[in-house]
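Engineer: Each in structure tokens, the structures are laid out below.
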Structure P
């Protein structure tokens, strides 16, 4: 490593000791960023900045909360919720729960990616460490349950073996001496993360001392992502969190469905089937009601200019219901149908006409749209639309009847 690299490494305490939770240093400067946020530059830091798929650390500098950390043009910016006051002596403290979680997830990603590579020949093309889950994109367009189980089993075997995880700095001339899973993206000093005889990979993230500290890896799901497959997984404490959440849901469902976990799938399928049957029965009942309602409207029809008009102001009815009602009436009667629904501050309307009535519903809908500042359309035999309730439904029908 060159002198500049050695100097930079000493400033980055997280590379010297990923387990360092507290440290003391001196403030180099503090200023406001381009977007007005305060940030501090320190002589050295244990705070990891966003990079390599791993999120930044959080914690405190004296009495200020560190809300974000990033490296900009070689300077590590510690964004703080308030400016540091009164001293250049800084006491830093890392949010260890967050840091160790990131260490588990990042090391777990190395192990899982190597497992996919070794057992199936699938290489990782990208990695994301999220708040609740992690993902890797592997270069296959399809992944089977058997393949997923095979890679997961190998990964957990490596964890149980509690193999050491080493880090080592090399330069680009030394790259060919190591069986790297992926060519390094950097040209200068390269940091290797090594699980002997299993995985050699260039990485700038923080990792635990051994695979055993990853705890466990569990693949949750996968989906096609363009030409690749995105695998969602969790490691360490997140596995326990997932298990606790799913067990709580399962316990609640056991009571709701009155079925033990072993019969849960069958109970849910039966519930869905019954629900579908009930929905069909309900729809049939609604259709029957609409028919009766339509027949009732015929009895109150009026004559306008020799044309029989069926009109009605309804309350909170859907456009689909009014269309069905209008079609039902027109199937058996030579009439014009004018239906308006008052839906709060909106009016919706459906107009229909038999062919012998010689009334253009497209023209009539234009009148209604103008009166209600609405939108809609249709054809001469059936039209529909809606607008603002600037007039009542009855007033709208009277204005339309004036056109007959």
Structure Q
């Protein structure tokens, strides 16, 4: 192995160990951070082992044979569960999630005979493997490869689902941690696909001309540093309460009429929709909401959330979400940011604010970043803030 590559792997391993210690010390997002700490610890051990193999590691420490390999079964279940517990609200680790570690446990049990051998016997078995161990190695590698692909895809789907649902609960989206997660998992998936292809070509006795695992683990080093950046930044993101989401979904179905009812003609369908829209209880809640938004201006708080606004109005989250979805035909994110855009427009029109920069007006209106302000303003007005200001002049 090239000495430069070995040094990079050493650095990745050390960073994995340091990150693991750091994550265990964090008090927020405890479950997800501890899962990530275990994952980076496993990554560090595997990287260090891979870097030292051609230095005679197994000859000096034969009991490490196949022991470190078992950690590969933990890589992707830990990654998936870390994403799950980061994005969803859970008071404790769910017992059902222990089943994700079943392949790891089965592998240890099925290899127990090997683990009980002496060091010399293990080295002999490595040089002269039985048919059982040859077959078991192939099956294990294929399972790990499938885990990598399946769990990575599931993790990416969790993130995409979160991005869609969070707009019903939050008025401001901090996308940086989500982007870092997405990039890290995508790179991890890419590296594992390379490793899987190389492994299967090796089984077919196809000479690929390079050690594919070197590239797989080099990408893993990059992933460790990406996650280190995210962990140090470590924002406390809004976790989705799964029970609340289910209740909210049922609530919306209860109040919103079906778009198409084959039993009704167009006129009857329109009348049915109008009847629902004229629900006195919903209209009363909407009046309460609009009055509070106009007088108290809660949208000026960049961190305003659906539960916080519902608590201020002394109504349930489901009631508030139903009103916003049904009467305004928007999610919470769109509803609040419309008020912020209107507030920016009002501030722009006020001659007293001529000396202020646009971003200052945006912060005064409740936006928390320049990027989100420009994006949302353009979406809702069809113009950039600068274009809008020029039109006023």
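Engineer: If we compute volume of the Cα convex hull per residue in Å³ for structures P, Q, which one ends up with the highest value?
Structural biologist: By volume of the Cα convex hull per residue in Å³, the leading structure of P, Q is P.
Engineer: Taking mean count of other Cβ atoms within 10 Å over residues 54-61 from the coordinates of each of P, Q, which one would give 12.2?
Structural biologist: Q
Engineer: Work out the source of 9 here, i.e. which of P, Q gives that when relative contact order in percent (Cα under 8 Å, 6 or more apart) is computed.
Structural biologist: Comparing all candidates, it corresponds to P.
Engineer: If helix-only ellipticity at 222 nm (-39500 (n - 2.57) for each DSSP H run of 4 or more, over all residues; to 500) comes out at -23000 when worked out from the coordinates, which of P, Q was used?
Structural biologist: So the calculation was done on Q.
Any read-out appearing in this document is the output of simple, stated calculations on the displayed coordinates, not a laboratory observation. A quick note: this is a predicted structure, and the numbers were derived from the prediction, not measured. Cβ atoms are built from the backbone, for glycine too; each structure is taken alone.
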